[in-house]
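Just so it is clear, none of the values below were taken in a lab; they were calculated from the coordinates. Worth saying up front: this structure is predicted, and the values here are computed from it rather than measured. Cβ atoms are built from the backbone, for glycine too; each structure is taken alone.
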Structure P
Amino acid sequence: MKSPREEGVLWGPKAVASGTKAFADAITLIGEDTIEDFDSLKDSWANNETLFKDVSFGGGTYSVVVFGKNSSGEEGIDHYGLTDEERKININHAPTEVLSRLFQVKGDLSAPVAGDIARFIVDWRDTNTSQEKTNQPEDCSYLSFPSHCKNLGFEILEELFWIPGMSVSLFRSIKEDVTLYGEGRTNINTATETSLMAHGLSAEGASKIVKWREARNVFENVSWITGRAYEFELGPSDMETLAKVASSGLFGLRSSAFQGVVQAKFGERVRGQVRFIVDRNGELKSWWE
């Protein structure tokens, strides 16, 4: 599905103002979420047509949309609400093996190639000066500039282009599945099938967990992740993986950063799209027009 900018849609102050209004409503809605132990797709921020669908504003309307695939496999608007960043893989926190599996799942890369890219990412962001795989001194001479690994976290996703092997096609394939925001753990209540597979679950196992959630089930505490796993009817390998990941602390139950995709309509056409990311404290973390 092409973005409004790709389709030559006119952008203007009203579209940006719509985004600002939606951002303010998102802050209010997130602030009203008083359940402190867990966040799930049952929460009002995740699906709220009253607040986010065809809202009258400035002589037009705007909606905060979540894209998905319909029964025919076509991309389109699935529902109206926010998405949380913790459903994704955090490239500033994910270990090498999680990043490697992500590149294999979404980039169709071999395990050795995916593993090399993952190790370069960890070397780039970590604060030590040793290579991730060999513990030899880091050698970032493969980068034209800078000549040394950053040894600090990624600040924008496009920094990934400094990493050897990160092609435009690979970046496009993973960009909706990775994040810089949140506390680093993947919220199993909201995680995508891709995120679950990056943590080692099979495609079938990831699908079973998502379907369990779609039946309005929620993990209310960490012990439920394995304690109720019999309800998913996972195979032995997936059961073992789920227990291992749950005990490692890579899964969480909370979400602390949220994305809104705002489409403004004036007349019969979409006239602008704004994206923002806001944290639970109401701080704007990112804004795209």
Structure Q
Amino acid sequence: MTRVLDRPVRVHVPATSANLGPGFDALGLALDLGDDVVVTPGGRGLRIEVAGEGANDVPRDATHLVARVLLETLRRLGVDRPPGLHLACTNRIPHARGLGSSAAAIVAGLLAGRGLVADGAARLSDDDVLDIATGIEGHPDNVAACLLGGLTIAWDDSGRTGVVRLDPVPGLAAVAFVPPGGVSTEAVRRLLPSHVPHADAARSAGRAALLVLALTSRPDLLLAGTDDRLHQHYRAPAMPASAELVTRLRAAGVAAVISGAGPTVLALVPEEHGPRVSALAAAGFDVLRLAPSRGGARVA
């Protein structure tokens, strides 16, 4: 019989940036900004508290993304009638800005649900969590980086998600320029063409390979490695201010990309250049001076 443990589960999940230019739907980078979720069994029904990002917007019922994934995970583990649950979310990752907020919520719900069940870790491995999270999110780049931390390369392997985790080169900074409004990932995906020119695909494949080297040992190659012709210019009409900022930063020699589906702009630079690059922000953008996070999701 499945036993739900009578103690809180605390989960920390990092923000992530996907694609990083040419690594479309494959590369992900964990960042040292994150959300915290505490799930406490007891009482009756589902009670949700939210502080921080999205506190005035997200639902407070079972449609809340963390709660929905949590309840689905409990059902997967045989808990058809879960006890009363109190869910407290402290959100720091901006919503709908391309910094992996939905991936973080999905991973948090999965790990919290697994952590509430006595033998949850034995019945739901990290590989299973990655597969399920990928199925919910629709692509593995953000969820892989959120779960494992560091730099991840993820791919579909005959219906399962393959992933390799690498350590980012020390001394790398990630400066995020966050605009006031968000975009829908689904909406900007619809802007992508079904076919791209062969020359663009070949160039992006080479730059994606170069980017892995740049992020792990050769930061002097970041500007060349982040050059993309697969997706960013097709999405530019949905985020013209972000696209203009990327163009301006790259013209100044800064390895800047659209983070995930956008509209946040991410600049990857040596940490000593962080203050100078931060000063290049366009009007209306908030600046977050971050660093890659070697740690992924944590459960206590």
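Computed values, structure above
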item	result
Which of P, Q yields 2, 8, 15, 17, 19, 17, 11, 6, 3, 1, 1, 0 [P(r) over Cα pairs in 5 Å bins from 0, in percent, for residues 68-203 alone, calculated]	Q
Read-out distance in nm of label points 7 Å out along Cα→Cβ at positions 108 and 260, computed value 1.2, structure in P, Q	Q
